[in-house]
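Please go over the structures that come below.
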Structure I
Amino acid sequence: MALSGVIFDFDGVLSDSEPLHLRAFQDVLKTEGITLATTDYYERYLGFDDVAVFRNLTTDLGLEMSDERLAKLIQLKHKHLNELLNKGGRLFPGAAECILRTATKFPIAIASGAQSHEIETLLDSANLRHHFRAVIASGDTPRSKPFPDPYLKAVDLLRAFAKKSGHDHDGCFVAVEDSKWGIESAISAGLRCIGIAQTYPPSELASANLVVQTIADVTLETLHHVCETP
């Protein structure tokens, strides 16, 4: 099947910011007397958006949290993260080049659990935002990953763009992910998926159609191969 578009996850795929998210969560939770271990974050919560992280963590600990308190913690987490990003937010090596070579041939989008302003700020600073035909961020769909909603919305938007531009819009769409939650979301939405072993080892990404080591390894040939392989 011909390749029609590519949808990237953001944190852990394009942006090397997962350690910063962890630090921001830890700083905020410390004010609540809660310790979030690094291993727990990566093993249990990394694939969720901010709301789901706080909800699932407090549920796992047998704690209750009001909607009002949750909103305040999320706002505080955003503040901490922005401070950390301003000190050291960056793209993975090879990410900008991957975006450029892919966008010259196919429409591309982002489907992420990150906040919209976090994505926009980093892409704008790298002069890459204009290459993306759609950015699906936290809160843009009724459900977040691992549900298929973010990818379904991204595909709909890319199909509309491709149709308007006279390109094939009924072909194969490929997701680029770094976590099992993201892979589950993409495959549930009917996409082919490339796993990037920048956050987890390849063995934990086995449900992807193809696993490569870094974003730099995602070439046009790799994308075509994923679509053409039964």
Structure II
Amino acid sequence: MNENLNLSLSVPFSSIIITILAIVFVVDLILAWRTWISNRKHPANIYFALTILMVSFWTLTIMLGERVFNDPFLISVFIRGCYFFATLLIFFFYIFTHYFPYKTSKLSLISFVFLLLSTIFIVFISIWPNILIAGRVLPQNRFNPEISLFWHLVFALYFLTMVVLSYYNLFVKYKKSGGIWRQRLRQVIIATSVATVGGSIFSLLIPIIHSEILDWLGPIFTLFMAAYIWYYIFWLPSRVDKN
């Protein structure tokens, strides 16, 4: 590549946003690690840890692509990375809802193949240059990159469909459960729904009708999720056990 990479910050206000997103990135990494080590073998822990890990990488791509790099190629790479990690995070979250707090009925082969192929398709379209996003995005266009509206809508349809199916699994289990598992399901639904709704509004829906200048607000909602889960699922039960 002939061009020199310009790594300067785009605007002064970006330093504040970068700091906030860096905190979100670290907090989500810690939550992913804490979830995994609490039970390294249970599928629910594994897939939820993978979900939060993808959230942290998604946050990182927003920070680097829209707030740090000024090189057109790198801006494009990290903006496309946003879609890549967003696709994986909702895919892993959907799988998580099949195993938490217990395994649901097994997916049919047709359903599994359709889910897998649609996810691979969305991932391919998202990361391949000049399909969803131009291979080079000028710094002045970082919040309005050349995105095909059609593919943007296809991605939104995939993401929101996976969200609906995931919470359908959780609510069905919530109705059928009792005791501690009903409580755990309610806690997970509250924690993740705040992050899902906030992230979907600012990082998915608003960019379709306006621009991506506010999509950095989406990852911030995961701070509530991390604090809520850490307190109610990790910290509080450990205090009860000690007493």
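Between structures I, II, the calculation of volume of the Cα convex hull per residue in Å³, for residues 47-118 alone yields its largest number for I. Taking distance in nm of label points 7 Å out along Cα→Cβ at positions 55 and 71 as the criterion, the top-ranked structure out of I, II is II, with the highest value.
Taking 0.50 as the value of FRET efficiency 1/(1 + (r/R0)^6) of positions 175 and 207 (r between Cβ atoms, R0 = 35 Å, to 0.05) derived from one of the structures shown (I, II), identify that structure. Corresponding structure: II.
Where does the value 3.5 come from, among I, II, when distance in nm of label points 7 Å out along Cα→Cβ at positions 87 and 151 is the thing being computed? Structure of origin is I. Calculated for structures I, II, Cα Rg over 2.2 N^0.38 Å is largest in II.
If we compute Kirkwood radius over Cα pairs in Å, for residues 127-198 alone for structures I, II, which one ends up with the highest value? With respect to Kirkwood radius over Cα pairs in Å, for residues 127-198 alone, the highest-scoring structure among I, II is II. In this comparison of I, II, the computed figure -13500 for helix-only ellipticity at 222 nm (-39500 (n - 2.57) for each DSSP H run of 4 or more, over all residues; to 500) is attributed to I. A value of 27 for relative contact order in percent (Cα under 8 Å, 6 or more apart), calculated from one of I, II, originates in structure I.
Taken together, the values in this text are just the output of simple stated rules run on the coordinates, not laboratory data. Keep in mind that this is a model prediction, so the values were computed, not measured. Cβ atoms are built from the backbone, for glycine too; each structure is taken alone.
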